[in-house]
Structure 1
């Protein structure tokens, strides 16, 4: 069995696949706040799911836990269980999952932005994660050049928690969520200009949860600020929700190994 995982800053999701088509029920756990503890929990869960019959690991990890872009994660897992390990950024696998199984299905170029604890995303072209040298970081684009404020500084769950001292889900001010939509629209527009996708898929708890940033507000602001493009790409909410990283890992596994078991 191959182990599929999605290790974000807040949650660890783990599943398995024996045929590269079907997956076991997804285990959802709280992410430890350091890489070693998080990978200990991953391996422990993997052994429970697989009955110790592990063929390899495929998954995504946030750069907040592994700044080496997966190299340290791969090394630690291989030291624990000597099997193949394929690692990607967690947002990139979320994007791949949406492009193959979700809201971006059948589109040639898919832009994906996830808004939760942090803000991430990736570009998918021809059903594959686009070429890059150090991953994609749309959340760290600078929105205000005078203060060097990034999209993540202004519109992420972590930013709201820091500003209001309570979780975003406990903030029920409609005007605030509309304002976040206007801010996020700027980041989405910049990403559209750089990626030129056929569709932009928005995911993460700040988009799919309740309360949430209204997509209608993002669309409205995009129309207002667009001055160069004859038409804007379609904007859609994630269809796979929190499991898009697992489905992205399943796709990445098939792309990396083909029909080999």
Structure 2
């Protein structure tokens, strides 16, 4: 097939980091309390060759599980269904994370992340309820971030394949499709161009899709940066982050602070209060 007729395909994998908890049963804001995150992030990884990444991660996992160094580690045992089943940054040993990070850096992955500061979300949720009588749901927040993430991404390839990490038991592909359609409409309004490329949506668990394990690792590194001010994990992977949208840091711009190659993310720049 020559270059004039070649079909360009993009493969995107979506996951979130942090939790959606804003209030306790009494309606009190609990953001930042023990066990509740300050930030909610939704990220998408653009992976050029998902099958190659799958094979590489499977081979790495096989090597690590069979390594005598890990022979008595519970998370490496097949019956525990942790690292022996999939890579998950929160559960994996530091030695394992190091090997996964090294592999990801060589995989050509590009990442875009949208961040909400949950204290601002909680304030908005209160106002939203007062004005409409409706509660702001986790799905409302998630779908809005999906719309923002994909606004400028779906016109670059002839075919776009998006795999979402499953959240709960319900099938939300219809709602996610609607969020994608809104993203395309917003692109068309902003740039006066058509966004009519093919988009196919799937949902999967992380052990079923290596791309979901990859985006989990990138989000974990960024979450550590914002929540713990621990920079080394993000800095190791920073060249793979194409855009980070800190949507609630409105000190300079109404739409938030955006970090990219032209505006490098730095701990001194971000709003931490």
With distance in nm of label points 7 Å out along Cα→Cβ at positions 163 and 251 derived as 3.9, matching label from 1, 2: 2
Which of 1, 2 leads on FRET efficiency 1/(1 + (r/R0)^6) of positions 27 and 211 (r between Cβ atoms, R0 = 35 Å, to 0.05), largest value: 1
Cα extents along the principal axes in Å from the coordinates reads 60, 56, 40; which among 1, 2: 2
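Please compute relative contact order in percent (Cα under 8 Å, 6 or more apart) for structures 1, 2 and give me the label with the greatest value. Spell out each step's value before the answer.
On the way: 1: 21; 2: 25.
Of structures 1, 2, the maximum of relative contact order in percent (Cα under 8 Å, 6 or more apart) occurs in 2.
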Highest-scoring label, criterion being mean count of other Cβ atoms within 10 Å over residues 59-66, among 1, 2: 1
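So if we calculate distance in nm of label points 7 Å out along Cα→Cβ at positions 51 and 243 for every structure here (1, 2), which label has the highest result?
Details: 1: 2.2; 2: 3.0.
Across 1, 2, distance in nm of label points 7 Å out along Cα→Cβ at positions 51 and 243 peaks for 2.
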Of the structures 1, 2, the one that 2.1 was derived from, the read-out being distance in nm of label points 7 Å out along Cα→Cβ at positions 91 and 147: 1
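Laboratory data are not the source of any read-out in this text; all were calculated from the coordinates shown. All values derive from a computational prediction rather than experimental measurement. Cβ atoms are built from the backbone, for glycine too; each structure is taken alone.
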